[in-house]
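Here, each number is a calculation from the coordinates, and none is a lab measurement. In this text the structure is predicted, and so the values were computed from the model without any measurement. Cβ atoms are built from the backbone, for glycine too; each structure is taken alone.
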Structure I
Amino acid sequence: MNIDGKILIIDDEIDICEQISGLLKDRGFEAEYCLSSEQGIKEFKKSTYSLVILDIWLNDSKFDGFQTLEQIKELNETVPVIMISGHGNIETAVNSIKKGAYDFIEKPLDGDLLIFKVSKALENYDLKNKINNFFESKDDNYIANSEASKKALNCLNKISKTDSSVLLSGLDGSGREFLARKIHFESNRNNKRFKVIDFSDLDRIKSENKLFGSEEKGIIKSIGILEEVNGGTLFVKNIDKMNSKIQGKFLRLLEEKKYYRIGSVSPNNIDFRLIASSKMLLNNLKKYNTFRNDLLNKINFFEIIVPSIKQRIEDIDDLVREFLSSSLNFHKINIENVSNDAILFFSQLVCVNSIAQLKKFIEWSVFMLSESKNERITKERVINLLNGFLNKDGKIEKKQNFEYFDYDIKQARESFEKNYLSYNLKKYNNSISQVSEKIGMERTALYRKLKLLKINSDS
């Protein structure tokens, strides 16, 4: 649960304000409230808020909830706003969403539902900020020294400013989502949302609900991605895994420019740009009858073949330096503290199978070594970090399970540190002094780490 940032509550009933504020504070959130639109807008201008909970009916206020929403959105377009009302109906909820609200909750408030929607809204807001920061960084540069990557970049530059549907064909970890985001941010829709749905790990029911949203007896139960992406770009990841039923609904969606929430008989208008990814080439999708041809014909994809890491050998050195630079900047480590042989080691690793793995590996390595910022990152330190997993040629020993490449940074660190420290303690007969010297960590820091990871040591 993301509890970062402040939440502003605007409601004319002090009992409601105190109820919501109490619920939020009990779950670790920071919350403040105002009893009028004027006070709320004034407070919103003074401080930074990550979420606003806003009553639609504001008695004795200059503005009603919808007018207040408009002013908040003018001040900060991205901040999520959850509307609340004791006179809720489907029309009110829909109007709230259309005017820019993130979600709608009916009074009397369900505490668990409120906390759930607040958490989701904050997670969404945090993710959008991370994405924006990502594209403001130097990571938005697509390195293209190899012929394969130059060809992909040339295609991307030609298609970005159009509204054509795009199919990014390539292996997992080749950078398909990165390129999809790049297309979006270079398009005329870059001021609207970019949303992702991945069909590789969703069953049919979850896929339908996530894509279309749902309602029951006219009351919205969940907001679908389509509702959030209207006007923006939808990235359908692993479209080749989309089941036949959803293919049919997707075809109807593209033909009618309308969609139906699950459980609804009322359509909603929709406008978005479609970008998709697939491991299979477009011709193979058609050839092997794994996908409806009428849907493929309707989409009329412009295909960009995304090269694998093996096709981008000429890009590796620059990719390593790019990933290193980004990770070092994050941890405030000067690149001069990285030896040339360490950089060369990263460039020559043959154990990574994709661009994504290479990036994760470098980020993870810097993350693991960042506790000793003043120590130079050498090839020897990197190899020591991987002791027991890499042989002298930089290859993963077949007997080892090096699953960490596919973890996020936090998971990788937690999982690896425990195995790594346990391995070295056993190797040096639980000698803290020897382990400390070997891994380049001060004794006090090592003791703290062992305690944190609940690793027992006899010395």
Structure II
Amino acid sequence: MILHEQQKKVIKSKARFKIIRAGRRSGKSTLEIEEMFFEAVTGKNRNIFYIAPNQRQARDIIWEALKSRTALIGEANESRLEMKLPTQDGGHSTIFVAGWENRENFRGKKAHLIVFDELDTMKDFFIGWQEIFRPSLTDTAGGARFIGTPKKENPNLRRLEKIAQTDKDYACFHFNTRDNPHIPPSEIDKVQRELDLSTFRQEYLAEYVDNQGSLFRYNSIIDIFSNSIVKKEDKYLLVDIADDGSDKTIFSFWEGLEEYKREEYERLNTESIIAKIREYALQDKIPYSHIAVDAIGVGAGVASSSMLDGIIGFKSSYGAIKTDDNIILLPNVHYTKNASLTTDFKNLRSQCVFMLADKVNNHKIASKVTGEMKEKIIEELAVYQDASTGDGKRMATQKEDVKALIGRSPDHSDTWIMRMYFEIVNKMTVQESPERKNMLAAQRDRMAENRNRSVQSTR
């Protein structure tokens, strides 16, 4: 098979991990068929994985083409999508073809080469890569190919290219549809006239086309987990409370603008959540006035508990905090009748999301979380858009819309959004009602009493 010049550059590279960002019909799948075939027949008892976004695409994109390439020597298993090929030394190698949804089937298997195709359409890619596929290459010192056309929803290619800037095991390649000599230039010109510029650049030129409405810069999101923040003394606890069986209750701990710890729990009832908050407040020396909980559903009972007087009950629908005259309105607090809400934001959640975006984009947020929690935070923040309408109020993508985009509730980033509530409040002068002053005084008395009881119980 004759390869074009850009494909040859990939073949010649000795890099262990190759990132191939390529346009439609640029020859990326053809390239990887050749790489997999060469790896299979020249090696000894090689295991090669080809992973497409789903099983149907795996069959449609690669399986038929693979069978055609290996027709004379290959032994195909149609039901399992496995191709067995003889090697030069008399052994055999196997190419396994599968969809991303079946990735758990590869857990614990050894691999010599893994090819991921249409990478930016794979959700939770880095979780699967770190937990399943990267370990499969350890014993064999095998390699991987990351291939695709850029997408905004799951910018996996972009993140890998950032890794490649500092990791010598990675190499990046970029070619577009015009680099394929088998596609008539006139056909590409026709497509260019029919499509809008952004779509053409993304799909055919394989360029990153940033959505102008994106609130968070993707590189800044990634930097959160390596940022160095000058810590403050103040600590905060944010709690996102599960409302159904698919969600977890998340406890997020902050010192200043650095998240230093995160805990997850399944199936906690109201009493258990209250007990956990009290335990953590005492253990980490966090005042109740620095604790906020999502006050929707089950959270409403937690926020209103007499055992947690002083905590903030956060609701997305709350009116935004008035900032133009240094007067703020706190949830669950009585105010004089002349208090009013006049802000530039649609609601409190949007106000907090915009502030969070500003801090993330300016590298003022840091987090020590790792693994799956880290990956979910990245995925969630990446989808927030400026969703403002024509009513003059700024609005971020609403929670239900985020949920629809990522296929789950954005519980991990919700705690970060709640953290911004305190950043807004801390910059304001509160016009306190007599009711609030009395409430705070009672809270201080109860906290002192609780501390004394704790001391007595340990003696």
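At a glance:
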{"read-out": "helix-only ellipticity at 222 nm (-39500 (n - 2.57) for each DSSP H run of 4 or more, over all residues; to 500) from the coordinates reads -10500; which among I, II", "value": "II"}
{"read-out": "With distance in nm of label points 7 Å out along Cα→Cβ at positions 119 and 167 derived as 3.9, matching label from I, II", "value": "I"}
{"read-out": "Read-out semi-axes √(5λ) of the Cα gyration tensor in Å, computed value 43, 32, 20, structure in I, II", "value": "I"}
{"read-out": "Relative contact order in percent (Cα under 8 Å, 6 or more apart) from the coordinates reads 11; which among I, II", "value": "I"}
